[in-house]
Structure I
Amino acid sequence: MGLRGDVLKVSVTAVPERGKANDAVVALLAETLGVAPSSIEIVAGSTSKDKVVSIDLASDEIARRLG
């Protein structure tokens with residue numbers, strides 16, 4: 001859906017049960033950024049619609065790839 005300030009807003013259709021939506025968010029980010037899913041970790045908000053993720057990629061490179 002795009003950047004909103006310093007927040008990236010994404011939307012997935014997976015149901016939020018048994019980690020399916022979290023897995024979908026990680027998969028979407030990995031595909032979009034061209035990184036392995038293992039380089040993305042949900043560090044906060046795993047049971048919330050608002051999540052904090054850690055991506056094993058420099059922030060300027062993330063911004064460039066989202067460009």
Structure II
Amino acid sequence: MDGFISYYAVRTGEDALDTISIFETKEGERKSTELAAQFVQRNYPNESVERITLDEGPCLVSLQAAVPA
């Protein structure tokens with residue numbers, strides 16, 4: 001997807017998951033959100049999925065550990 005940088009899924013509880021998507025543009029972020037909702041509806045129709053909040057803003061700090069090749 002245009003502008004995609006990274007994606008993270010973090011287990012935040014026994015039945016909870018937070019996801020973080022990083023994009024270069026708001027347009028890419030909005031399209032990703034639409035596609036993700038369609039994916040969940042199509043592939044997990046019997047699961048109880050609830051969106052609690054959608055936050056957006058600029059990335060202020062990014063740090064990644066050096067990983068040997």
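A few points about this structure:
- semi-axes √(5λ) of the Cα gyration tensor in Å from the coordinates reads 19, 13, 11; which among I, II: I
- Sorting I, II by distance in nm of label points 7 Å out along Cα→Cβ at positions 32 and 48 from high to low puts II first, with the largest value.
Computed from the coordinates by the stated procedures, all read-outs in this text should not be read as laboratory data. It should be emphasised that the depicted structure is a prediction, and the values quoted were computed from it without experimental measurement. Cβ atoms are built from the backbone, for glycine too; each structure is taken alone.
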